[in-house]
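Right after this note come the structures.
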Structure 1
Amino acid sequence: MIRYILFRFFQDLVLVYPVYVILFRESGLDYLQVSWLLAIWSVPVILLEVPSGMIADRWSRKWSLVIGMALKGTGFLVWHIRPDFPGFALGFIFWGLQEAINTGTTEALLYDALKSRNREARFVEIAGWGAAAARGAILLSLLGGGLLFAHSPSAVMLLSSLAMAAAALCAATLPEERSCLASPDKPPFSLKEEVSLAMAIPGLIKFVLYGSLATVVWGVLDEYDFLFGHTLGVPLAAIGLWGGTRFFLEALGSGLAAPLQRRFRLDNPLRLAWWIALAAAALWMGVITGHRLLLPLYFGFYLMMAAAEVIYQGWIQERISSEGRATVSSLVSLIAEVLGLVLLLAAGPVSQGWGLKALFMGGSLVIVVATALFTALWRRARP
């Protein structure tokens, strides 16, 4: 599935990633307007996450991805043409639409394409490679975006848009299993029916709530990683190396997801939960003293969580039906988005009042407590 891996790579080869907030400020926006822009991005993501999944199930998952990447590329062109608040807002709406369309649909398309060839057992392996390629693209964007922006902000916008066009072309070449989509002879399930079928899957709701919370904590802490490195004394000249190390290890963790799953039998939800708890313990130990000798534990958290996310997605895809796969996957993504918004709102006051070390230690504590609760509920449901 080279085409899938290329799609994931170009999807995140966005040179504007490390500099778009700087672009907003240099265009005359104040901090309040920047905050509004970030909030505007989340609106289409939350409102259209599930409807876009339903459309993909009923029409075409592949062409939904193509449209999504075209929308994101258009958003960057809008930023280039109209570098003011209305232009940036419109660009973020396009970007948010792409996020709503792609999340859930990407995994559904891959799983059923593999399933049609009796290769669904390779989902974690190929999805892991795709996630590794995406992380590698983000790393390249971080390393190259700032340098290019210093010479030509326009080039950053245009190259980011071209990368989205390349991702759209890759998506258009992906194989799609049409038999799982709705047809006149096979009426589509309603959203209520699809949710009912998903809720009937043993353990799915518990595992989705736990897995979403754990991966969202990881995602929130990921956002604060650069600041945390700076508070530890990493000079600004080396902060890119700090972040690059994290992205490299996340890419490595994603790429190793399949062998780790086989070696430690992490397809068992309880085993995966305790793997996640072990990652949280490593984070706690790496943060509590701030000693440089313990930093490998801190970075190990990101590697372990990157692997866990791919395995978690694989467990879900293996159990939901093909007919509503993108819809249910989008529901799972929506749960994560809402949890992420709540945790991001909480992260600000925590870091402001007690510091970043408290934020990271609190995140690890949330994961450990959630793991203990999930374990108890999972075992209680088993005879």
Structure 2
Amino acid sequence: MRTYTGDLARIEREGLTRMLHVRKPDVLEFSSNDYLGLADHPMLKEASMRAIERYGSGVAASRLMSGNIGLHEELEKRLARLTGMGSALLFGSGYLANAGFLSAITSRDDLLFADRLNHASLVDGALLSRAGVFRYRHCDTDHLEYFLSNRICRGNRFILTDSLFSMDGDIAPLRKLAELSKRYGCDLIGDEAHAIGVFGNGGGICRELGIRPHAVTGTLSKALGSYGGFVAGNADLIEYSINRARTFIYSTGLPPAAPAAALKALDIIDSQPESGRKLLDLASGFRGMIESTGFSTAPSESQIVPVRVGDNRDAVALSEYLKRNAISAVAVRPPTVPTGTARIRFSVTLRHSAEDLSYTAGKLNSITGGDQ
């Protein structure tokens, strides 16, 4: 019979034990991805309640059965317009979107070229696809081009990348990736999960740069303050996904409250186009405050601000210190990040004031003793 005692003991020895904690309302929250502060917005809550009153708490079937409601299709049209793509398809989460979509559109004859620091959902989607996978060094387009020049196949080739990397806060070299995809006859797929709502007037970094990839994926659970995921691409790609993506076909449709809240979030973003820029300016100031304490936030250029510690136990100790000072900032350790790069990952949101950020930087400063 399979037992887990030995494995759990090893995980504990390596300083990698993870535990669930109930979120507390009376702390400065830096572990949430509610970038625009919309998850608790009264307009989103009202829209969700109206949807529940009209449709119920759930749709109780897959969308190919009887679980498709007007809110789903309305949101898909809005997401297609937001990202500048022709069509979109909702999934149960961002993870399910990447895992199901990639495994649907690829086969054994294809090759996938993926950034080493892509989100786990892109990694798992690539593995589920059964295609050949080559992982190029993080944001290293020369390494990618080496693979593209030397790896051919009978099928199609795809370049897979996060647009904004979730643990380092840096941005993929999307213009160069788009150029390489065109030069070598590949399809570019970008995961915009952490960029939607923040960059490109809400449409993501590809939209901001004027790049039209083969497909973009994203989530409703971060800047949009709701729940669910999506894929956006041309009409044929979306129709094919409806017919082949197992995580779509065999999953119950999103509960009505989720698309209703996301639609209202998009209304708010449309009416407040400066929100993303305001958030990025706030994060830039916070990075400067942290750098002045002696900690590094490199290579971040976004609202995701890492403070690398290195050792797993040291990262946990720093997180506990912050918690004692009413700051919630979780230690991120392997396998979420590479070995030796354990860190505190701060997510700056519009819920934070300049005073909140200054207070937090001050607590870090008390550890380092000031400028170094």
Structure 3
Amino acid sequence: MGFKDEYIKRYADVNSVERWYGKKQETILCIIPSKLAEQTFATNIQFELNNFEQPNYGQFSINKFLNRYLAGSRSLRESRLLSRKRLALVTSQIGYIDPEAIDLVKQIDRYQQAREILTANHSLTLEQLLDINRSLEVENQRTGSLRQNQNWIGGKTPLQAAYVCPPPELVEELMHDWLMFINNPDLPGEITAIVGYSQLLLIHPFSDGNGRTSRVFLQSRLEQKYGDIIHPTLYRLHKNEQYIDAVQSTLRETSPLVPLHSFWQESLAWGNELKRRMYQILAEGQAELNARLAMRALSNNARTLLDYLWVQPIVCEAGLGKHFGWDFFTAHNAILELINVNILEAHKIRQPEGAIIYDCAIIFSTWQKLDDEIVQKVEASAA
């Protein structure tokens, strides 16, 4: 059976429409997801998440820490090639020039801003969604509007694609249905989050940034009910076939959406256990810091700086001045206090020439253990 025949067989029981493509005017089969607004969904969905103690560790946030894996087009392993130290040097405000790190920092910041905007709003308009898409994919001038072109997922052309999205003339109608569905106050947040995420991917309404926009929508909707979670798509890295089945389960109106595809329960439970282990690692890092402090008292400024190190473990006087409004001497004195208890260490860097930064090895070590745990957990899920 040829590729085209396999494609037709795979989507034989779903709505589709043929379109011409390319100079040879070959036919492609565009898949049309079933509309959601008039379907009936379960209302008894509940996940067991965040069911353990979660102390504060300075200003640290696990979700902000994980944004680097969600904010761009890099895979988890590719993203790790750009070290946390390179990112921290860029955000220290020392003037360190690293274009690749600067680009990822901007992507992370944009993703976080979009997440906060969506989490704060329980209803969503098309204009707001377009603004989110535009903010996440600033490099492409066509983002921030509904696509006018045919797109697809997988393959160099739609003739080799794993999934050919609805034709552009149907996108506006499908998005109107999507908005009615996700804004329905009678549906559980879990349903509007997960089914809405899948449908948004299947419609693929934007020229670019569909994955990022869909990811931040799913995360923000689940967090409205459960608080910070580990994003389910991290689980899919070695469960891709199961993930695709889960997303495409919304294609068929007769699909057993009650209960939701097992992928979602598995991925969220996996993330909950990963988060529990990450908090154990954070506690171990805090214990190391406490041992350095012993019974020594710190000034209020030094305490403030210590909390800040959990999110910015490389600092300089200029950066602290911008962040806290401190003058040079106030910042330097706070740094010296932490140097004296062996929490910070001074280093001269190559660029800017002669610049001195101060870093916290304990927190970088803790961050490394967190990243290692994520990769190990992903690899274990594939076994």
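Read the figures in this text as sums done on the coordinates, not as results from a lab. None of these values were measured; they are calculated from a predicted model. Cβ atoms are built from the backbone, for glycine too; each structure is taken alone.
Which one of 1, 2, 3 has helix-only ellipticity at 222 nm (-39500 (n - 2.57) for each DSSP H run of 4 or more, over all residues; to 500), as calculated from the coordinates, equal to -16500? Computed on structure 3. 20.3 is what came out when mean projected area of the Cα convex hull in nm² was calculated for one structure; which of 1, 2, 3 is it? Computing mean projected area of the Cα convex hull in nm² on every structure in 1, 2, 3 gives 20.3 only for 2.
Looking at structures 1, 2, 3, which one was distance in nm of label points 7 Å out along Cα→Cβ at positions 55 and 303 calculated from, given that it came out as 2.5? Label of the originating structure: 2.
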